[in-house]
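Dropping the structures in below, format is structure tokens.
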Structure 1
Amino acid sequence: MSAQFVGLPGVVAPTYAWLTALLAQLGALEGEATILDYRHWADNADPDPLAEASRLENIVTERVVAKSIGTWIATAAFAQHGFAPRTAVLIGCPLARHGADGFVMLEAFVSAVPTLFIQQSDDKVGAYRDLAAVVGGWPNATLAEVPGEDHVYADIDALCAAVQGWSPR
């Protein structure tokens, strides 16, 4: 399977609609786009990022746009299942949840995939300054700071401005 854009929402179901609106404003829904509908939403179970990552096996896409847990799913799919985006936009990277193995996967991902990180100044799961300290020196990483602390990323206009102003390396 291939799609021009792959969207990976956050852990809660309302982020599906949020990501759909973001991709629509970016013009991504005018082409072929796939947004993952996580299984734990229907099953009312705990999220299983590794199972979700396996659903992306061997998918080649122009761009992945991921939020929070979706950022972890994208990197795990790349590392373990041949997921091959040409570029990536990672929004609200949950630094508090990555751990050492997660940072190894994230660095491998960014080494191969030009990546725009969009992070709130004081995001409760990882502030911009903390993310910049981890990924700021990586050659394929670009960082964009947006105001906020709630991890919601409701200002779609600010997100679109960051994405549209980015030139992947």
Structure 2
Amino acid sequence: MSGWLTGKRARVEGDSPVIRAALGAAGATLVGEGDSDIWVHITPPPAAKPAHELTHAEWRASLDAGLDRRFLGAKDFAEACRARGQGGAVLFVGAPEQALGADQAAAAGALGNLTKTLGVEWARDGIRVNSVLTCETGDTLGRLAAYLVSDYAAYVTGAVMGIALDD
């Protein structure tokens, strides 16, 4: 995996030490702001709450965190890539639909459709969009993330993948 991302600048929003470590080990330069070739957005899983106990404000907050902010961030990233005349890679990471309740299921299901749509729409600009929906936080997640944003996955876009948890 060493050198896969040499010369690439990666911006990671959210907390995942394994993804940051895997991107760095693959040669990416991690940046906090400014231009980047790779944008990874990680949404931590909130506490699960039964649908009948959700308030409308909690429902909207879940959709905002799990879908709206991701779309707006990806849109800004894509606009910057187009302005530079270069492609890029977007990776969304979060919990799968069935893991955390109705609000998270709605956000993750919509994210899957958004990933597929943006993957097709933005392919002509050389911008790939993929998602990993899992509760896994180990090295497998880091390796998959590094692969999906690398040039080895140049023809992978619009994919929604999962990682099974080891027992």
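For relative contact order in percent (Cα under 8 Å, 6 or more apart), find whichever of 1, 2 sits highest and give me its label.
Largest calculated value belongs to 2.
Can you rank 1, 2 by Rg/Rh (Cα atoms, Kirkwood Rh) and just name the one with the largest value? Could you put the intermediate results ahead of the total?
Details: 1: 0.92; 2: 0.97.
Across 1, 2, Rg/Rh (Cα atoms, Kirkwood Rh) peaks for 2.
Which of 1, 2 yields 0.35 for FRET efficiency 1/(1 + (r/R0)^6) of positions 34 and 106 (r between Cβ atoms, R0 = 30 Å, to 0.05), as computed?
Attributed to the structure labelled 2.
For distance in nm of label points 7 Å out along Cα→Cβ at positions 50 and 154, which of the structures 1, 2 scores highest?
Evaluating distance in nm of label points 7 Å out along Cα→Cβ at positions 50 and 154 on every structure, the highest lands on 2.
Consider the structures 1, 2: one of them gives 14.9 for mean count of other Cβ atoms within 10 Å over residues 42-49 as calculated from the coordinates. Say which.
2
Since every read-out is calculated from the coordinates, none of them should be taken as a lab result. Since the model is a prediction, treat every value here as computed from it, not as a measurement. Cβ atoms are built from the backbone, for glycine too; each structure is taken alone.
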